[in-house]
Structure 1
Amino acid sequence: MVAALPQAGARPAARPPAPARPTASGQRSRAGRRSWTGWQFVGPFMAVFALVFLAPIGYSIHLSLYRTRLIGGTSFVGADNYTEAFGDAQFWSSFARVAAFLAVQVPIMLFLALLLALAVDSGRLYGSSFFRIAVFLPYAVPAVVATLLWGFMYGTRFGLVGNLNDAFGITLPDPLSPDLVLASIGNIVTWQFVGYNMLILYSALRTVDPALYEAAEIDGAGQLRIVRAIKLPALRGALIIATIFSIIGSFQLFNEPSILKNLAPNAITSDFTPNLYAFSLSFAGQQFNYAATIAIVMGVITMVIAYAVQLRGMRKEL
């Protein structure tokens, strides 16, 4: 076929105009709008974060640099409060107590949470939905109510321990004695938080591909082998998170000893934990500056230990 030739005198078809290139000022204005759009989304959160988190920390650091005396008023002392804190025997005694609490209670709690999560995930537990809710239910109980509940059960004159002594004519050890009160508090905390940690671990198990279980069963692997080779490696990240949360909670121990102090005044002193010590300094001793120093030191120690646990867990994953 022969292409049709243009007729004589015909004008060529007009080409569409080329799109105008954006100028440098237009590009800058659009980039500026995009950057401000992001800040409009995060701005409200940053404002609240600065108000409720950064501002109290800054004010606490400011308080820790001053000291109020009966004669002379408030004066700047620099790091003198921190020097006093590092030589304070009461502070380090309370820190050693919560460190021992952490070393014993947290492994027991996480081990129980791990067993419960594996039991629920196995699919062989009858009534697993009810069991999961029943184990998690103590976490929904307020800490004050839980401590009062267990505190009255621990009582030797009016509680469950006292009733057992009277009914069977025996003398059970006093859970609120100075030697056992820390273990009694550990029992309360474990009862409260084992279900919470179980849900963290169970959620991690639910993300495992079921094809891995099927392949392991085809290869002849038993349930114990599946737990060791598949489930436990999948739980490593969740265990690190649960451990960090438990470390922070242990160093923040306050509600349980504060409430049990009225039931066991001889066993729980004002410096039983670092938080209780700072509370007593602030509201009973009117030493706000030194209390802020104790709080800052404990915050730094907690942050360093939690970060070290996280770093070690990440290295094991790699």
Structure 2
Amino acid sequence: MLALAVGVLVAAIVANRPAGADDAPPDSAYVSLADVPAPPAAPPPGPDASTGTYAVECGRNERGHYNTDNVVTSPGLVGGAHHTHDYVGNTTTNALSTDASLAAAPTTCRGGDRSAYFWPVLRRLDRAGSDAKAHGGGKHGNTGEIVVPSAVRIVYHGSPVSEVVPQPAGLRTITGDPVAATTTDEHVRAQWGCSNAPGRTTTKYPRCPSGSGLTRTFTFPNCWNGLQSDSDGHRAHIIFPAGNGACPTGTFPVPQLRITLTYDLPDGVAFAVDSFPEQRRDPMTDHAMSVNAMTDRQRAEVADCLNEGRTCRAARS
């Protein structure tokens, strides 16, 4: 009983510790871009590949849509994330969102895509945040001023080996692991990089050369089981393909979502991503979520574009 009481006390202190230098990640969490190896060349697409791309312009969250919810992993639990999420797309997304509420809401996306796209905010640590004493902010160790991305690129890609089928309505997806610092690296998908070296990524915070923007790339799973829009654990219904891009037997390739964020930060300024308190802002914990709230017509349009090998962009509404 004493050990349990001590554990609860320590957890409470960590979750409510005051903002300070101990909230910054250690130097070992950062790496020079020069020390990040170039990625191997991707294999060429096969004869049946769906080689098109479909881009959706949803802004950079200029509206300031933030909260500490996660409707994908913790639906119905208000404030369950203990860190702050950055949103584009659907303007009403929160823990209580449903397929019906999303379908009826406004969106920041061109073409009327009402999907929700979100990820933890990035903060510069040389400035105090407006939420220094708030839940999900400084109260949980996430100190610093939130940085608005200079660019948010949302693109759906096809399969390098086959055609794709449309994503199902209401599909919930997550990429990355928000608790990677205290578990295994099985679900780690963090891809940090610099804009002057596209494709070169690391699971650490890169120190980018002068004039280069910091990037975060989120590549989502795209092998769907054909049955559900969600599952227990929120991962089993849609998984990643094999190294050659082929989906496992019993799954179907759907358009693969990729989100790339770019940040313009002053040279040498310290930065860190928001995380759960016990994760200590480890860069490996970077993650993102989406809820597909496109109409049937929009989802079919995306798949057709990819299968026909076209370069498409959502039109203005």
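Please treat every number below as a calculation from the coordinates, not as lab data. Remember, predicted model here, so these are calculated numbers, not experimental data.
Which structure, out of 1, 2, was volume of the Cα convex hull per residue in Å³ calculated from, if the result is 144?
The read-out was computed on structure 2.
Can you tell which of 1, 2 yields -3000 when helix-only ellipticity at 222 nm (-39500 (n - 2.57) for each DSSP H run of 4 or more, over all residues; to 500) is derived from it?
Traced to structure 2.
Which structure, out of 1, 2, was P(r) over Cα pairs in 5 Å bins from 0, in percent, for residues 216-279 alone calculated from, if the result is 3, 15, 15, 11, 9, 8, 8, 8, 8, 7, 4, 3, 0?
Source structure for this number: 1.
Can you rank 1, 2 by mean projected area of the Cα convex hull in nm², for residues 168-231 alone and just name the one with the largest value?
Of structures 1, 2, the maximum of mean projected area of the Cα convex hull in nm², for residues 168-231 alone occurs in 1.
Of the structures 1, 2, report the one carrying the highest value of relative contact order in percent (Cα under 8 Å, 6 or more apart).
Structure 2 comes out on top.
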